[in-house]
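Chemist: Each structure below appears as structure tokens.
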Structure I
Amino acid sequence: MPSNPEVLFLYMRMPAFSLSKAERLKSGRTISMLFAPGGQAILSYPVRVVWVCAPLLPGHSPLRIGFSVPKRNFKTAVLRNRLRRRLREAWRLHQHELRPILLEAAPPDHAIALMFIYIAKEELPYAEIERGVIKIRHKFPKRAL
């Protein structure tokens, strides 16, 4: 913690730009729910977001997020990891804008699970990926089913 009052004030006002371990989508059951017939999708090129509402379990985060880059389109792990890092970074920097919209859409006592999938066939610069993540804010429904 900074000791200078002016720096402390700025430090306290900054939004949290982190993706905690509790927010990462790791459960195989939840991931399979995303791709089951009840899952919904939003296309915001070069990103496709698949999401589903699920009952909120005690001790779990109300928002769970995963990132995926298909091996079919990008053969080398180095490239897949680079694109996945870009997706994560775009989410991390804009989550303070997207998180309230996503949480507002969830019914009470429900959580939202999201999977960001990179759908472009070629590697795109970070700015285009970021633009796609930001556009999700306008396409996400006001109320989830």
Structure II
Amino acid sequence: MFKNFLGELSVLFSYPKHLMILAVRLMLAYGFSKPALLKLSDITATAKWFESISIPFYTFLAYVVSMLETLGIVLLILGLFTRQIAFLLACVMVGAIFFVHLTHGFSVANNGIEIPLYYLLFLFVLASYGGGKYSFDNFLFKDGNQ
């Protein structure tokens, strides 16, 4: 009886899975939009800021991070190459945590690691499960993790 109940509960909770993956993709795309556009709007200032916080190869990485975040927005919205862009954006988040937020503690109120850590966790979900049923990955490559 209890085993049947758990089975039914599992089926019930599986219905919104792909909608939740879509919501995560869109939320992350929205979250990356302002930082990406700020970096792109003045790439020289971004490189100078990267230098000021001791990021190695600051000019090169300013371009790489800016382009990855911008490309990530588009690919996350489309659900295209979701696993790959999630992994690359996770690398960006690890860098953001270590170079920008770690010295400020955990709390978002102090510009701590809280928000980048949440982004990192959501990116790991997408890297693990793919773009879901409502993605171009599923349509083109049958990699929606159905």
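What follows is calculated from the coordinates using simple rules that are stated; it is not laboratory data. Given the structure is predicted, the values throughout are model-derived calculations rather than measurements. Cβ atoms are built from the backbone, for glycine too; each structure is taken alone.
Chemist: 33 is what came out when relative contact order in percent (Cα under 8 Å, 6 or more apart) was calculated for one structure; which of I, II is it?
Modeler: Of the options listed, only I reproduces it.
Chemist: Here helix-only ellipticity at 222 nm (-39500 (n - 2.57) for each DSSP H run of 4 or more, over all residues; to 500) has been calculated and equals -23000, so which of I, II was it run on?
Modeler: Label of the originating structure: II.
Chemist: For which of the structures I, II does the calculation of Cα extents along the principal axes in Å return 62, 36, 20?
Modeler: Numbers: I: 52, 37, 27; II: 62, 36, 20.
Computing Cα extents along the principal axes in Å on every structure in I, II gives 62, 36, 20 only for II.
Chemist: Computing mean count of other Cβ atoms within 10 Å over residues 44-51 for each of I, II, which one ends up highest?
Modeler: Largest one: structure I.
Chemist: Once distance in nm of label points 7 Å out along Cα→Cβ at positions 84 and 108 is calculated for every structure in I, II, which label goes with the largest value?
Modeler: The structure with the largest value is I.
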